[in-house]
Structures are given as C-alpha cells and as structure tokens.
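Each value in this text was obtained by applying a stated rule to the coordinates, not by laboratory testing. All values reported here derive from a predicted model rather than from experimental measurement. Cβ atoms are built from the backbone, for glycine too; each structure is taken alone.
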Structure P
Amino acid sequence: MQAAQKRRAAARERANELGLGQSYRTFAITGVMGALGRVGRGFVLVVLCLCLVALVFMQPPSALLKGLVLTALLLVTYGSGLLWRRMSANLELNRCYLYPGGVVVTNPFGQVRDAVAWSEVSMLKLTNGAVLVTAIHRVELVRRGSTPVGFAVLGAQPALVKALQEQAKRNGIPQRDVHYHVS
C-alpha cells in the first residue's frame with residue numbers, strides 16, 4: 001500500500017505546485033486502449049451468453065460439459081473486469097484528481113501524467129456515446145498555448161463528467177458536447 005500512498009502524494013505535490021487547493025475527489029479514468037479493452041470484454045461477454053443460449057436450444061452431444069466450460073469462461077471474463085477495477089482503485093492507477101483549482105491526471109502506472117489549473121483551460125470538450133454494451137465519455141480540457149489534457153471515462157452517467165461540467169460552469173469555461181452512437 002506504500003506505493004499507492006506515494007502516488008497519491010505525488011499527485012498532491014503537483015497540485016500544490018499549481019495551487020489547485022487542498023480538498024480533492026478522485027475518479028477512475030482510462031485511455032483509448034482501456035476503452036477498447038472494455039468494448040472487447042463486452043463483445044466477449046455477449047458472444048459467450050449467445051453460445052450458452054444456443055447450447056440450451058440445440059443440445060449437441062456433451063452439451064453439459066460445453067455449458068460448464070462456457071459458464072466458466074463467462075465468469076472469468078466478468079470477474080477479471082471486477083478484479084481489475086478493484087486493483088486499479090487500490091493501487092491508484094488511471095485516476096483523475098479533481099481539485100477546486102484544477103485537475104491532476106495519472107497514467108496506467110499511477111504516475112502524474114498531466115495537471116492543469118482551471119485558469120489555463122479555454123474549453124471543455126465532451127464526446128460521448130455507446131459502443132456495444134459500453135458507454136464511453138471522452139473528456140478533453142483544451143488549454144491556452146499548450147496541448148490538451150484528454151482521457152476517457154466509462155459508464156452511462158459518470159460522476160466525473162458531472163463534476164467537470166459543474167467546475168467548468170463555475171469557472172466560466174465554455175463547453176462543447178458531441179454525441180455518437182455505434183451499435
């Protein structure tokens with residue numbers, strides 16, 4: 001647990017350098033590969049469920065054994081997602097620390113990837129949609145004179161997106177929303 005505390009301390013130190021404030025909330029985020037992995041996991045879950053349904057109706061030879069193997073694969077696939085979520089939260093991996101004065105974002109290894117004060121942000125871009133069984137929200141904080149800070153948030157109505165919209169409104173930052181839907 002010491003490693004997680006060091007990661008949290010590094011994020012706090014970066015926030016102190018920028019003067020973002022003391023209180024913060026932490027949220028889970030991901031990158032493009034994490035979002036694609038989640039879509040792939042959803043696809044595998046759907047295919048395994050369809051195979052189980054097909055086994056019930058077709059009843060091929062040794063259907064019970066095939067059903068048990070498919071059920072085991074289904075449970076392992078679903079459980080691996082739950083396990084990763086728990087582990088990444090405990091180790092402080094892929095996090096967004098939301099401070100009153102700005103945002104600190106960590107990478108998949110828990111190191112500070114980027115930090116931005118609200119005074120530097122010129123626009124909040126939100127792109128959201130659904131792919132298969134996964135809702136994905138792409139957040140981009142456009143900065144004046146520097147590269148934007150971007151990350152993805154998974155879930156239908158994530159608390160981080162609402163909190164970022166509230167902070168943007170509070171700081172007078174314009175927002176742009178783009179919606180898409182892929183089945």
Structure Q
Amino acid sequence: MSRAATWLTALGIAIAACVVNALTPHAHLAYSTATHEMPFDVPMAIGETTHGRTFSARPTAVRSAHTIETDDEERFEGTFLIVDLMLDATGAEAPTLLQGVQLETDGRTYFPVPRIPGTLESATLRAGLPVTGSLVFELPEDGIQGRAQLRLSKDVVTRFDDRLVLDIDLGAVEVAPVETVERSGWAG
C-alpha cells in the first residue's frame with residue numbers, strides 16, 4: 001500500500017468516527033454528563049436500616065389518612081401519605097439536614113407538607129443520636145394508588161452522591177379516616 005493510500009485510509013476512518021460521534025445521542029454514551037453525574041440509588045426496605053454516605057434510614061411504616069392529628073391536638077384535612085422513619089447521621093461530619101426529601105408517583109414529584117409541625121424534614125441529624133418521626137406528603141384525592149418512590153438525600157442536588165430510595169405500593173396502603181403524627185425526637 002502506498003504512503004498516500006495509507007494517509008487517505010486513516011483520514012477516512014477519522015471522518016467516519018466523527019460522523020458516528022455526531023449522530024449518536026450523547027445521553028446514551030458512557031461518558032455523557034447525564035450518566036456520570038447521576039446519584040447512586042440505594043434501595044430501602046420497611047424494617048431494615050439502610051446506610052448512605054452521610055446518614056442512615058430505617059423506614060418503619062407507611063400509612064395514609066384523610067385527617068392528621070398532631071401531639072398539639074391540631075387537625076389537618078386532606079389526603080396524606082405518612083412514612084415513619086428512624087434517621088441517624090453517619091461519620092464525623094457536621095450536623096446533617098435532609099434537604100432532598102421527595103416522593104415521586106405517577107410522574108409527579110411531591111415534597112413534605114410544611115404546615116404540619118415537628119416532622120422529620122426539619123430535623124437535624126447528628127452521628128450516634130438517632131431521630132424518629134414521620135414525613136408527611138399531601139397527595140391529590142385519588143393519589144393513593146399505583147406505585148411511589150420516596151427519595152432521601154442530604155442535598156437537593158444529588159449529583160455524584162447517594163440517595164436512599166423506598167419503593168411503595170400505594171395500593172397496599174389502607175387509607176384510614178384519622179392518623180396521629182407525633183413530633184419527631186430522639187429515638188429511645
């Protein structure tokens with residue numbers, strides 16, 4: 001093969017590689033930004049402790065109600081999903097707040113209800129001092145059906161970090177007329 005033919009073959013291969021790269025959607029490439037920045041999902045199960053990088057969680061129950069009563073004898077009307085948890089910080093980092101708490105169901109994302117006082121989304125986690133309490137989500141009236149996924153992370157931005165995930169079968173959760181949500185506190 002002549003020197004010119006070798007150069008033309010090499011140039012043709014380089015052009016073909018550029019065309020293939022240009023036509024391939026970057027979301028499917030192993031080195032794409034979306035792939036290598038995604039969080040690491042760590043599955044949780046009811047009654048089991050799951051450890052993440054900065055905190056651990058043990059979901060103890062999933063409940064639902066049309067009315068919530070608190071320790072302060074306040075009542076809230078709606079359609080609520082309640083997840084009871086025990087949380088603990090891991091390691092020697094500064095106190096941790098769970099800022100990335102969300103429930104995804106039916107293509108929609110829900111965040112904890114801020115109007116119910118004393119729930120876990122405002123709890124500060126310190127290593128070795130487990131906290132128990134509830135996360136409360138208000139869903140549409142027909143929202144307690146299908147499947148949902150509770151996602152817990154230290155920060156709202158979960159790139160390059162872990163995220164604890166609980167899969168919930170909403171059809172298996174019985175909707176009670178009234179449920180009590182106790183103020184979060186140190187686990188005893």
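A few remarks follow.
- Structure from which 0.95 was derived, FRET efficiency 1/(1 + (r/R0)^6) of positions 105 and 129 (r between Cβ atoms, R0 = 35 Å, to 0.05), options P, Q: P
- If mean count of other Cβ atoms within 10 Å over residues 9-16 is computed and equals 16.2, the structure in P, Q: P
- Of the structures P, Q, the one that -16000 was derived from, the read-out being helix-only ellipticity at 222 nm (-39500 (n - 2.57) for each DSSP H run of 4 or more, over all residues; to 500): P
- For 3.1 (distance in nm of label points 7 Å out along Cα→Cβ at positions 65 and 153, calculated) the corresponding structure among P, Q: Q
- When Cα extents along the principal axes in Å, for residues 57-120 alone is computed for each of P, Q, the one that comes out at 66, 22, 16 is P.
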